[in-house]
Structure P
Amino acid sequence: MAKSFEEFLKQADRDGVAIEHEVNGWSQFGKDIVLPYVIFSMTLSGKARALYDMVEVKTEKPNELFVIMPGHVMHPLEHSDDYTFTRVYISPTIFEDLRFALFTHDYDKFHHSPVYALTDEQREILRSLVEQVERVLSYSPTEMPHRKEMLLSLFAVSYEYLNHFRRDVDKRWKVSRHNNLYNQFCDLVVAHYRESREVQFYAKKLNLTPKYFSKIIREVTDGLSPADWIEQYIAAQAQQLLRNHPNMTVQEVSYMLGFNEPATFCRYYKRVTGQTAKHYRSGSKN
């Protein structure tokens, strides 16, 4: 029996890594997906379109690799009937350890250019490394005491290969100051949304006036204000918790999102989404 999306997430938490092979379409279609994992998604066939941090991205041919960074929002828009992919989830624990093992740390390029086309040869190199990861995962920590270290080594090699494959594109890659500020804003919200939901807080972090800051964000997102962005991000986080943690009370969800009072969270959530948190949870069970 095929594993559900939720079962894959549990496996990622348990083993540090989870791998989906030749999946057809999105099980979370039409919903905001905001997860604490690094996700590498390889298109095998078909086409798909999504919003990544509220900006549209596309994958239109086989061998395109889509990298989603932890805590950032992907909202699937549409895909062809023959859209299939292989996807690797890396847990926060593995990723934090991996950051210290890597020779390069230029993750910001994946915000500017999250989709990258591989050649057949490059795809086979990465596929071989994924097979080695699966081989290591087939052993328990008792059977292989240094299993985690082996996984980190394989991911470090994979990342350096990916950097090598992208080198020509990255040399040509130039990002405007506005796009760079937008990506910094997205990272700041991921890091601080529990601390503040105020536009002024993020404008100050970027050394910008709130007015100029709002102008930049609206320009990059085709009209979405930073306040709207923050609200949509928090709503996506709330829905992820409500959907994937049925035993967590609405009160617990509100505290996890940084709200001091559950009633404040409930009013905030209803204003942003148009429905109550309880109504959303009951609907997501169907």
Structure Q
Amino acid sequence: MGAAKIERFPDGERFIKLEDDVRGRDCFVVQPVCIPVDDNLMELLIFLDCLRRASAVRITAVVPYFGYARQDRKDEGRVPITAKLVANLIATAGADRVLAIDLHAEQIQGFFDIPVDHLTAEPVLVKYFKGKKLSDLTVVAPDVGNMKTAARYASALGGELATIHKRRVSGSEVECNEIIGTVKGRNIVMCDDMITTAGTLCGAAKLLKDRGAKNILAGATHGVLAGGAVERIKAAPFDEVIVTDTVPLNDKAASLENIKVLTVSELLGEAIGRIHKNESVSIMFDEG
């Protein structure tokens, strides 16, 4: 573990000073770009610049949650591609490589001109769900875009597969109106990469309950839980919502009895050790 002093100037600017010698060292900066997104992103960039100017031999930006990832293409005129912008900023600040968990879209790896090790928290979540020993299980994709992920969960957990057709009404509101698959009398596991406003998941949970589902569990890597997410989850028919600690929960979310937080520390630690020793990272996820 390395020590650093982080202070703020009266105008809000950050000051960071490393308190350990890093010259010639292999350094890893662990910093999720989560709420407050701009503050945490700026802190990461300053840390990287600080390490580069202190002559670290190699710098890895460990970004468990990669903010601004949802804007990964131009879907209309006069809009930015912020995922590419942040990738450029991280590389320019001094990172030699990036380690991330469950990017919103896998193609974001290609936005970097430096190596990216992309981990998934699926093994952590699957292990937890297996421990629940759920019978009559159906794994539900809350939207069509999550079908591949849901299929992997269904295969690992020995469950059936279903999906929900949704229509987005606004940035925070969706309508879930049809289910493809059998959910009546079944235990449900829903999976997603992140829960932001929880509109999709909560709408799906209500529809599933209306169609006769028994217990409903939702699992996601990143529990961002912004806006009215906590209130929506509280009102939705979830038996349990499982997230990981890639993002620290706010106080309101942490107070919910049906939210469970799993740690990805062992996953990250193993990957960091392998990168340091120049060993394979992908082998961590090889089946068998």
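A short reminder: the numbers here are calculations on the coordinates, not readings from a lab. Remember, it's a predicted structure, so these values are computed and weren't measured experimentally.
Points to keep in mind about this one:
- In terms of relative contact order in percent (Cα under 8 Å, 6 or more apart), the structure with the greatest value among P, Q is P.
- Of structures P, Q, the largest value of volume of the Cα convex hull per residue in Å³, for residues 110-205 alone belongs to P.
- Origin of the value -16000, where helix-only ellipticity at 222 nm (-39500 (n - 2.57) for each DSSP H run of 4 or more, over all residues; to 500) was derived from one of P, Q: P
- Structure responsible for 58, with percent of Cα pairs over 18 Å apart, for residues 6-133 alone calculated and labels P, Q on offer: Q
- Ranked by Kirkwood radius over Cα pairs in Å, for residues 198-245 alone, structures P, Q are led by P, which has the greatest value.
- For 71 (volume of the Cα convex hull per residue in Å³, for residues 78-117 alone, calculated) the corresponding structure among P, Q: Q
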